[in-house]
1. Of the structures labelled P, Q, which one yields 1.05 when Cα Rg over 2.2 N^0.38 Å is computed from its coordinates?
2. Looking at structures P, Q, which one was FRET efficiency 1/(1 + (r/R0)^6) of positions 67 and 123 (r between Cβ atoms, R0 = 41 Å, to 0.05) calculated from, given that it came out as 1.00?
3. Comparing distance in nm of label points 7 Å out along Cα→Cβ at positions 99 and 331 across P, Q, which is largest?
4. Work out the source of 14.4 here, i.e. which of P, Q gives that when mean count of other Cβ atoms within 10 Å over residues 59-66 is computed.
5. If we compute mean count of other Cβ atoms within 10 Å over residues 43-50 for structures P, Q, which one ends up with the highest value?
6. For which of P, Q does relative contact order in percent (Cα under 8 Å, 6 or more apart), calculated from the coordinates, equal 23?
7. Suppose you compute helix-only ellipticity at 222 nm (-39500 (n - 2.57) for each DSSP H run of 4 or more, over all residues; to 500) for every structure in P, Q: which one lands on -12000?
8. In terms of distance in nm of label points 7 Å out along Cα→Cβ at positions 235 and 251, which of structures P, Q is highest?
Structure P
Amino acid sequence: MSVSKEQITTALKQVIFFAKANNIVDLGMIHDIEINGNEVKIVVVFPKLDDPAVGIVSNSIDKTLKAEIANDLVITIKPISEKDLGIGPLSGVKNIIAIISGKGGVGKSTVAANLAVSLAKAGHDVGILDADIMGPSVPIMFGVEDGQPGVIEREGKPKMIPIENHGVKILSLGFFVKADQALMWRGSMINNAFNQLMTDAEWGNLDFLVIDMPPGTGDIQLTLAQSYKIKGAVLVTTPQKIAVADVRRAAMMYRQDKLEIPILGIVENMSYFIPDDMPEKKYYIFGKGSSDDLAKELKVPIIGQIPMVAKVRETGDNGKPISLSNDNVVSRAFADLAAKVIESVN
């Protein structure tokens, strides 16, 4: 018997992609249909290929076509990702860089904000996503804590428009939560919020999307590693042994078989103290050497040693990251960090 594409398409309207509560034809998931006698090859587009729905939908296609058209059909299903076709919410993002730490208080958000600014100053299109759901601080650091992201409709669905400042596109849960509001969320709620910031936003074309991750090894870290294509992670620590011990655990999480993300290197924040009145002096008030030992253990480079000066705190609190300036040792350290990140991803 002869089979037509119209027959195939009509039958496939019975196959539902439950994540979007509609059939795969109306959702535009059928990319191509080839027919050669009783052999049918169908190319199906999925948001991501590691989703269990790929197998479920593929099995449903096979059963539906054989039941509706002919049991002797030889059906080949080729899943491809939205990313492969250059479509989807993050298709315009070339490099996703996760900034991670083992514990809070090491200046991870400061590093993320100043890295984003330094990448933008180097001529790149940059966004920053504040994924530290319980303690969003990026809006303060960029001076946009009172901002409200815009909304635009794409394919019948609302999309958030990131706020822009200092040449960087910015999204954070802090835009949607009052400053005095405590978040008491379980893991599923945290993951949903994170995924919305990632995929329900109009990021456009970016060379870099910097993600300020929560400290530790929790739900969002797992979601990031399992659901998104991450170019690399930057480990942030301070020189104390306890901070290095915690960031070691965070690094080991991303080196497990199913979660492997390349570690671009270690940033030692608050590496040494420089007094304003004696810029030639260096005081290693938190010690030294522990980050070097960790780098050797993990076989990754130290890609940044950020001095501790009063201006880092002042500029962060004032919403003007210190990297906006060109005339101090810290901004030069962040510019060097940005250059090494660019070199690593290339």
Structure Q
Amino acid sequence: MGAARLQKLALGNFTLFDECELSFTPGINVILGENATGKTHLLKLLYAVCRSVATAKDLDCSKTGFTTHLSKRLVRNFQVDAVGRLASRVQGHKHSTVTVTAEGSISFEFSARDREVDLRRWEIGKQLWPDPVYLPTKEVLSMFHGLVPAMAESHLELEELYSDLALKLGARAGAGKRADWQQKLIMPLEKMLKASIDYDEHAQRFYIKQRGLGRVEAGLAAEGYRKIGMLLQLVANRGLADNAVLFWDEPEANMNPAFAEPLAELLATFARQGTQVFLATHDYFTLKYLALTAAAQKAPVRYFGLYREVPTDKFVRFSIENHLYDLEPNPVIDAFERLYQRESKQFYSGRLRRESRPS
């Protein structure tokens, strides 16, 4: 595996960001920040641009065609009325700019009143851009049976990334022996899950085959297992294959903390196999295990901290480091330190020891 990778993102007046330029590693890119600091905005923007290239047909490759195609992907993934809604609402800031660079580059502009982007540069050869997969906070395996037809008939208003993911999950695996890279990823996934994934194409339903429990509907399994199951299915059917980039929003949500260590090892394996990863997380254990695993396996990791200098700031600032403890401010580590200090204070005062003593 190995192909195009996302290299840079430059923003001006986009949602919560005033001026922002981010350079990415081909390995694991970790985005940290408190709630409402734009972590998911960054993931969705990068995904929508990559997905626009991946789904562009011949008619979409002209300037006019790709302008409309890209604008639709942005509107549907951000669930806004028009592209102009992605411009910040700060007074005096109405014009927005976006440049995403892989092997090629896509640049566009828009104002608060525009319904479509103004495309400035569009190098959209398929070999220049990675094929994106977006795993949202909510898993899809358990609702797959009703999700696909409902979205096809426009009965549900969900981000387009959900229908994109459903289509990738339901794709046929194809005949033939699994490639070496698949085996290296499937083994740790099945070890985490302690099961395999079975897709019934006729019923359009996913099942989890657990050792000792047999074949059960995905909805009967714990949500954390279903999230790992999605990844397992995407590797098995090559939805995550050559030229892939994985966006994963809060993988720790509804997942057993015991999964943090094998999850970190799994992400490092993805990076070594050539899959670029973008991760948004709040979880201390995921961050710590990822830092330890990346150091041990020499997997490249870059951390992006999103923050406001004061709570009343309209725009989000950012910092970038290649080592977790160099990142300042670091809301996850800072929160853990506050907890540790509080616990230590109570312990050394004797209060915690008295409260924890058996009666």
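1. Working: P: 1.17; Q: 1.05.
Of the options listed, only Q reproduces it.
2. Of the options listed, only Q reproduces it.
3. On the way: P: 1.7; Q: 2.9.
With respect to distance in nm of label points 7 Å out along Cα→Cβ at positions 99 and 331, the highest-scoring structure among P, Q is Q.
4. This figure was derived from Q.
5. Structure Q gives the largest value of mean count of other Cβ atoms within 10 Å over residues 43-50 among P, Q.
6. Details: P: 18; Q: 23.
Of the options listed, only Q reproduces it.
7. Details: P: -9500; Q: -12000.
Answer for the origin of the read-out: Q.
8. With respect to distance in nm of label points 7 Å out along Cα→Cβ at positions 235 and 251, the highest-scoring structure among P, Q is Q.
Every read-out reported here was derived from the displayed coordinates using simple, explicitly stated rules and does not represent laboratory data. Quick caveat, the model's predicted, so the values are computed rather than measured. Cβ atoms are built from the backbone, for glycine too; each structure is taken alone.
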